[in-house]
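Heads up, there are several structures right after this.
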Structure I
Amino acid sequence: MGLHELESLPRVIGLFQNLEKLNLDGNQLTSLPKEIGQLQNLRVLNLAGNQFTSLPKEIGQLQNLERLDLAGNQFTSLPKEIGQLQNLRVLNLAGNQLTSLPKEIGQLQNLERLDLAGNQFTSLPKEIGQLQKLEALNLDHNRFTIFPKEIRQQQSLKWLRLSGDQLKTLPKEILLLQNLQSLHLDGNQLTSLPKEIGQLQNLFELNLQDNKLKTLPKEIGQLQKLEVLRLYSNSFSLKEKQKIQELLPNCEIDFESEGKSESSLTE
């Protein structure tokens, strides 16, 4: 069911009890009626691109919901009832005005993808470490100053984005994510990487473009599965570039913003 140009959702929506997918993106909605909680068979709810500032507590009654898209609204907080969505696999909260998450977020035991990009987070609740099935976490363009140590518990995490987050150092907790495959740290203020970066043995993509790096630790060469390394818009000397290529002879390394791969500086 898809609708457009709506400013409000009628209460009779609660009568559609067999509805499995409700797409309301790109409207002018500011609120949901409490009757939304009657849609017990709903699996997908798309509310992206509206003007929501809050959700009714009845949202927690959608026990079969698997995907919830709240991107591009004006949320400043979420109800604690969000933690009742036990079957939720994908939660998109990108492009809102959130500064915090309710601790109940840790109850989403089946959550696989969480998108928090483009908000105003400075930290995450420790309960984030309880999301044992989480595979993808997008934290781009926030204001992180503290990274929860509990993130190290998420050994299922494969994809982590921290682009444009004003980071000056790499949080040590990230270095304990042994199954991480893709790590985006572009657009920060990193001046160095710790030697422990070499512990991320499953990493195949590492984006470090647009930082303040002049050198990389020799332990970068331990990343035997690394296929793509983005390094443009940093301050590497020619000698340092050559060293990096010698450490990673089988990796596609981009030093140029055009996306060209300088894979043979020493040739």
Structure II
Amino acid sequence: CAAYGAAMIYPSEGFEPLEVLRAVETERCTALYGVPTMFIAELDHPEFSNFDLSSLRTGTMAGSPCPIEVMKRVIGDMNMKEVTIAYGMTETSPVSFQSSAADSIERRVSTVGRVHPHIEVKIIDEGGHIVAPGIPGELMTRGYSVMLGYWNDPEITMEAIDTAGWMHTGDQATIDEEGFCKIVGRIKDMVIRGGENVYPREIEEFLHRHPKVQDVQVIGVPDEKYGEELCAWICLKEGEHSNPEEIRTFCKGQIAHYKIPLYVRFVDEFP
């Protein structure tokens, strides 16, 4: 914004979806930024239809995967046809990959786009070897955007950045032949159920397709038989009701049986 002289609007001290909608209409904003959960809160606000958002055309979504149905609503209902997806870390200042407005919706929700200019990236296996395109491994980044280190914590810095300047992101990812990066999940978040590797992100993406689901978080919980089982915490859309069996029935035949959450819990909101 500073480079191009664009105005920056701060609707409120903390995130309030209603204040965001008011600001967009009043200030005739052209771009909107946030994580998918913020966009969901704006789209599902009871007063959403009362606001004129026709000035919007673009923006950036980052922080977590965006379900394709949410992306369609952002483009259609919020007029953000040029919205892009970005990926990065605070430690990498903060964007390393970003999609293009010219990319298809499918590309924008299934990948985080291509690497930014002047940044190096690679995917490595557990032994530190670069893997072939399409093979998952840990995403590493190097370049001008990588931090110098954690304040007064050289030991943690050495764990995060190797001697060659490569930053360990801790994210499991793939890069295809065209350079598009797909974040599979956090390495530490991976659930191992009966020997099968399950990435919560994949289950969350699927459950977002359920017409009653507003948001969802999937985690692994200890299990005596399988080592770990899946637990889905679901926030339903306003006025909707559901139960665990309905959610599991929705999954059957659509995803592998071992990926169906054994436990389903409902919450009013996520912290």
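Computed from the coordinates by the stated procedures, all read-outs in this text should not be read as laboratory data. Predicted model, so just to flag it, every value in this text is computed and none were measured. Cβ atoms are built from the backbone, for glycine too; each structure is taken alone.
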- Message: Looking just at Rg/Rh (Cα atoms, Kirkwood Rh), which of the labels I, II belongs to the structure with the highest value?
- Response: I
- The value -0.47, -0.72, -1.03, -1.29 for log10 I(q)/I(0) by the Debye sum over Cα atoms at q = 0.14, 0.17, 0.20, 0.22 Å⁻¹, for residues 74-177 alone was derived from one model only; which of I, II is it? I
- Message: Looking just at distance in nm of label points 7 Å out along Cα→Cβ at positions 50 and 154, which of the labels I, II belongs to the structure with the highest value?
- Response: II
- Message: Starting from the value -1000: which structure in I, II was helix-only ellipticity at 222 nm (-39500 (n - 2.57) for each DSSP H run of 4 or more, over all residues; to 500) calculated from?
- Response: I
